[in-house]
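The data blocks that follow each hold one structure.
Values quoted throughout were computed directly from the atomic coordinates according to the rules given, and no laboratory measurement underlies them. If you're wondering where the values come from, they're calculated on a predicted model, not measured in any experiment. Cβ atoms are built from the backbone, for glycine too; each structure is taken alone.
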Structure 1
Amino acid sequence: MKLTEEQYNQLIDQAIAEDLGTGDCTTDALIPESQKGTATIRAKADGVLAGVEVARQVFLKIDPDLEVDILIEDGTPLKTGDAIARIEGKFASLLKAERTALNFLQHLSGIATETAHYAEAIKGLHAKIVDTRKTIPGLRALEKYAVLVGGGQNHRMNLGDGILIKDNHLKALRSQGLSMKEIVAKARAGSTAGLRVEVEAKSTEEAVEAADAGADIVMLDNMSLDDMRRTVGLIKGRCLIEASGGVNLDRVRAIAETGVDIISAGALTHSPRALDINMKLD
């Protein structure tokens, strides 16, 4: 996945409008338009960089005459003090773009950094770490891009990317008297050819039932490690197995060791700490 200008241009416009409002009264009152110089964006903590091109575009939206020199590319491990980018031009423009550019850069780098921690924790094991749809509304494309930068993989981008039959779907359909096999068959018949069918299971018995019904993926929802291990043994490679719920850094390696194929973690996008990054005038 690569970011396109279409994916972030509107977001940048909205963010700039939100921050500038009717103008920057402080800068307008104090900094002459003629004053020029350079500024450097630096990491103030170790992490993984993501969103540097988005930050560059923020500066250029504020002032196309600014010269933005990217010194480190997305995906690069950062050390405290590393220079990420250098910008040259009007001080007033630099100051007006600073917060919006850093907000994108800090948030996306925080996601990439968190994802890298998870990827490192399960290194050498079969499982892969993936994100979820627990994203900030409007920022999904950027946040899922940051997951990829950090070494993770993307689950569904939206509801049209795959069939995921969750507990509420099952409850509604079982109330009509449908069996698991009938539910999976109904999902296949009513969807675009080629879409994988995934079923959420809350017990080993339900997971085996879904596998027997022909599901492509079975999601083990909030299961204990022992139950995950038992389920993996019973399904025996008949479909992919995803672990979800209760996934955190302290537990993720133990989950991977049960033999599951996929581990989905909402924490990658819904609660990472922003990476500390600043901009200082030179």
Structure 2
Amino acid sequence: MRKGIVLLVAAVLAAVVYGQQPSAPSTRVDENVVYATVTGAELHLDVFEPAAGGGNRAAVVLIHGGTWSSLDKSTMRGMGQFLSRHGIVAFAVDYRLYHDGQNRWPAQLDDVQRAVRWVRANASRYGVNPDRIGAFGHSAGGQLAALLGMEDTRDNSDPALAKFSSRVQAVVDVSGPTDFTRDHDSDGDAFLAHFLGVAYSQKPEVWRGASPALQVAQGDAPFLIVHGTQDENVPMSQAQELLEKLQAAGVPATLVKVEDGHTFSTPDARRQLALQTLAFFSRYLTAVQ
């Protein structure tokens, strides 16, 4: 990745992608629901539920960015409200953040997989169809969302969730890195070596294993990939590679290029992202119920 991917100032700007909006009257918000306890620490999520009751609804797990080491679920509040106003139950999730050697990869993947399984285990509580769950992620969250559409559960140690799948049925990957074996630079490689626990030169298979573009297989979930043409943190070539790998495997995939940077800071870019996301989830989650 380029140098900017490890700069926290860029990560902090991710909050403007979806905005901090007050609760809409058509949305019920249940904040800080505990979905797991890992090594003594509680993991929380916020639920954005359409105010109108009903069952058999689609759900989307929202995953924040922040270089796997900063920010939290609050940056997904705007998108959560937007989706819930259109009949989708949204779950904005926290996951363990990497810091000073703690919570190295794949802790983050384990956590978001737990979150998906928790949603399935609690589907009746929120009127969710457990077979119609999608994932939406920005930046680092895009990488995590992508893997949710590709991989089975890695850590199946929780007996309460053992029978529930962590795979999702549709993925929106926004500005996400997809191949850690490319686009090397000294700062990015140094961060990833600490985060992944090993240098690329020593164990390239670890870096490949965390790269969604290198995990693509027939039968993966459909993908919407959204990427800024002016993104200086994650090159457009990362999005293009993922698109080509998915299409070659016969997986439905679309790449939408938006005239903006990594964090989609303009109103027009955010509007385009929101509408494309809604149309995609409506097609692959809502319309097929």
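Of note:
- Among 1, 2, structure where distance in nm of label points 7 Å out along Cα→Cβ at positions 83 and 219 as derived comes to 4.6: 1
- With distance in nm of label points 7 Å out along Cα→Cβ at positions 107 and 131 computed over the structures 1, 2, the top value is the one for 2, the highest of the group.
- Ranked by relative contact order in percent (Cα under 8 Å, 6 or more apart), structures 1, 2 are topped by 1, which has the highest value.
- Origin of the derived value 22.2 (mean count of other Cβ atoms within 10 Å over residues 99-106; candidates 1, 2): 1
- Which of 1, 2 yields 0.93 [Rg/Rh (Cα atoms, Kirkwood Rh), calculated]: 2
- Origin of the derived value -8500 (helix-only ellipticity at 222 nm (-39500 (n - 2.57) for each DSSP H run of 4 or more, over all residues; to 500); candidates 1, 2): 2
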